[in-house]
Structures are given as structure tokens and as C-alpha cells.
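Every read-out reported here was derived from the displayed coordinates using simple, explicitly stated rules and does not represent laboratory data. None of these values were measured; they are calculated from a predicted model. Cβ atoms are built from the backbone, for glycine too; each structure is taken alone.
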Structure P
Amino acid sequence: MNFKFYAEKLKSSKNFKKFARENKEAFPCSCFFIIDKEENGKDKQHFDFYIPSSKKIFSFPLEDGGEETALELKDGKIPLRISMNHDFDFKDIEQMIQTRMDEEKITNKIQKMLFSLQNADGKDMFIATIFVTSFGLVNAVIDIDEMKIKDFKKKSFLDMMSIIKKDK
């Protein structure tokens with residue numbers, strides 16, 4: 001699917017229209033996408049908006065009809081604005097990741113892709129976590145404007161677990 005499709009779906013939802021009318025200072029600060037390659041219908045899309053005066057973030061999950069959820073900032077860090085004017089297709093990003101996996105000789109199959117669109121270093125970036133077969137993970141940072149992978153790492157699920165031996 002295309003990013004613009006999801007953005008338009010959000011903008012046309014009754015709940016978001018009401019939110020936008022009542023919160024003119026709100027701005028988009030992040031988006032979260034889950035693409036499940038194994039279970040059809042399990043994809044998710046969330047758009048988050050920050051209201052500076054209340055220091056709250058409101059998340060709009062599209063799979064729930066755009067019913068917003070209020071979130072409080074725990075660390076006090078003010079989120080940065082992201083653009084809603086991107087025009088990319090998630091299949092192109094998946095192909096970019098698959099091409100890089102092939103170059104890195106990673107033969108595992110993609111099972112699930114998690115993408116977080118955030119402003120990092122003044123640019124919109126996708127922070128991606130890709131679950132692959134055999135308990136593998138691929139982490140990538142993708143520059144959306146350049147459509148380029150800036151950082152790419154493969155990890156094993158076991159790398160992330162601490163194995164502690166019991167004292168006898």
C-alpha cells in the first residue's frame with residue numbers, strides 16, 4: 001500500500017476531522033506501521049499527533065476506525081514534526097530491504113515488518129525492525145527523502161536474550 005492512501009484514510013475519518021477542527025496547533029510527530037507477511041488482515045497503521053499546549057500525543061489507529069487514544073509524555077521530550085506529504089509504497093521499501101538482505105547473504109524469509117516514521121536529525125526516517133525466519137531480526141534506518149538505507153544490522157533473537165547460568 002501507499003503512504004498517501006493511509007494518510008488520506010486518516011484525514012477522511014470522522015474522528016480525525018473532529019480532532020483537527022478542535023486542535024489546530026496539533027502536528028504529526030510519528031507514524032507506526034506493521035506489515036504482517038504471514039497473516040493477512042493483521043496489518044496496522046497508527047498516526048500520532050502532538051498538541052504543544054497540552055503536551056499530549058494523540059494516536060489514531062486506522063484499524064480501529066481512527067478512534068484516538070491520548071498518550072502522556074513521560075520524559076518531557078517534545079516530539080518533532082514529520083511530513084504527511086510522502087509518496088512511497090511499502091512494497092518498494094520491502095524490496096529495498098530484501099535487496100539489502102540478498103547483498104548481505106541473509107536468506108531468511110521476511111515474516112513481519114515494523115516501521116516507525118520519525119524525525120531524526122532533521123529528516124524523516126523509517127526505523128525498521130524486520131522479523132525473519134529462524135528467530136532472526138533485521139534493524140534498518142531508511143531515509144525517506146532519499147529512499148536509501150542508512151543503517152542495516154542483522155541480529156539473532158538469541159543475541160538479544162541474556163543467558164544467565166544458575167549457581168549450584
Structure Q
Amino acid sequence: MALNDWLLALHLLSAFALVGAIVLFSVVIVVVRRTDSPEQVVSAGRLLPVGNVAVIVGSLGVIVFGVWLAISLDGVKVWDAWVLAAIVLWAITSEAGRRSDPEFAPAIERANELVVAGQLGPDAELAGLARTSKGMTLHLIATVGTLLILIDMIWKPGA
């Protein structure tokens with residue numbers, strides 16, 4: 001296998017990790033927003049470290065191997081419009097995803113506190129923290145941004 005084949009394979013594997021992380025975060029957010037049970041929130045929150053690793057590996061791999069591939073391939077340049085669009089979308093998506101995490105963290109912390117205290121019944125404060133509209137908006141931006149990057153990569157508009 002040539003270097004470009006490896007770069008493409010690693011770029012695609014990174015994209016799968018990134019999409020997988022977005023799906024995992026979406027599932028956790030749905031679970032957390034639909035319940036006021038501390039135990040269910042804590043259970044869903046246990047998946048977050050896996051998602052954090054996947055999103056870091058995926059995000060860094062996508063940009064590093066993608067730019068490296070654009071430099072390495074003959075028919076593609078980093079300044080091609082579709083490559084620049086992907087880089088800009090990656091930056092927006094990464095920042096939105098990074099900012100969504102602290103929005104949901106208080107709900108996970110509150111749920112952990114309640115479980116440790118033995119208060120396993122519904123909690124209105126927990127429900128309010130879990131239903132953060134800012135966190136949901138930021139996650140939606142990250143999700144739509146990831147989808148737009150995939151569309152850009154598949155159809156390469158302007159190429």
C-alpha cells in the first residue's frame with residue numbers, strides 16, 4: 001500500500017470515530033434530557049469518557065490526515081474551495097462540541113451527588129440542568145457541522 005492509501009484509510013477511520021462519538025453523545029443527551037432519575041443520568045454519563053476519547057482521536061485524525069492527504073495528492077490542493085470549506089466546518093464543529101460539554105457537566109455532577117447521598121428519586125433541579133437549551137443548541141451545531149463535512153467530503157462541491 002502506498003502512503004496516500006494509508007493516509008486515506010486513517011482519514012476515513014478518524015471520520016468514523018468522529019461520527020461514532022457524535023452518535024454516542026446524541027444518545028447520552030437524549031437519555032439525560034428525558035429523565036429526572038439520578039441513577040439513569042449517572043449510567044448514561046459513564047459513556048462520556050469513551051465519547052471524549054473518540055471525539056479527540058476522530059477530530060485530530062480527520063484534520064491531520066485530511067490536510068496531509070490534500071498536500072500529498074496531485075489533484076487536490078489545500079486551498080481548493082471544498083477543502084477550505086471542510087477545514088472551516090471542522091473548526092466550527094470542534095468548537096461547538098467543545099463548548100457543549102460544560103453545559104451538560106452540571107447535570108452529571110448533580111446526579112452523582114444525589115446518588116452518593118442516596119437520593120434516588122426524581123429531582124427537579126437535575127431535570128432543569130439536563131434540559132439546557134444552550135447545550136442542546138451547541139450539540140446540534142456540532143452534529144449538523146459534522147454532517148456538512150461528510151457531504152463536503154463525499155461530493156466535493158466545486159472540485
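Can you rank P, Q by FRET efficiency 1/(1 + (r/R0)^6) of positions 20 and 68 (r between Cβ atoms, R0 = 25 Å, to 0.05) and just name the one with the largest value?
Working: P: 1.00; Q: 0.70.
Evaluating FRET efficiency 1/(1 + (r/R0)^6) of positions 20 and 68 (r between Cβ atoms, R0 = 25 Å, to 0.05) on every structure, the highest lands on P.
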Exercise. The value -5500 for helix-only ellipticity at 222 nm (-39500 (n - 2.57) for each DSSP H run of 4 or more, over all residues; to 500) was derived from one model only; which of P, Q is it?
Worked result: P
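Work out the source of 3.5 here, i.e. which of P, Q gives that when distance in nm of label points 7 Å out along Cα→Cβ at positions 4 and 108 is computed.
Numbers: P: 3.5; Q: 4.1.
Source structure: P.
Quick check: 4.6 is what I get for distance in nm of label points 7 Å out along Cα→Cβ at positions 12 and 116, calculated from one of P, Q. Which structure matches? Walk me through the numbers on the way to the answer.
Values: P: 3.0; Q: 4.6.
Derived from Q, not from the others.
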Problem set entry | Which entry (P, Q) yields the derived value 62, 29, 18 for Cα extents along the principal axes in Å | Q
Seminar exercise, completed: Structures P, Q compared on relative contact order in percent (Cα under 8 Å, 6 or more apart): the greatest is Q
For this session: Work out the source of 1.1 here, i.e. which of P, Q gives that when distance in nm of label points 7 Å out along Cα→Cβ at positions 28 and 44 is computed.
Result: Q
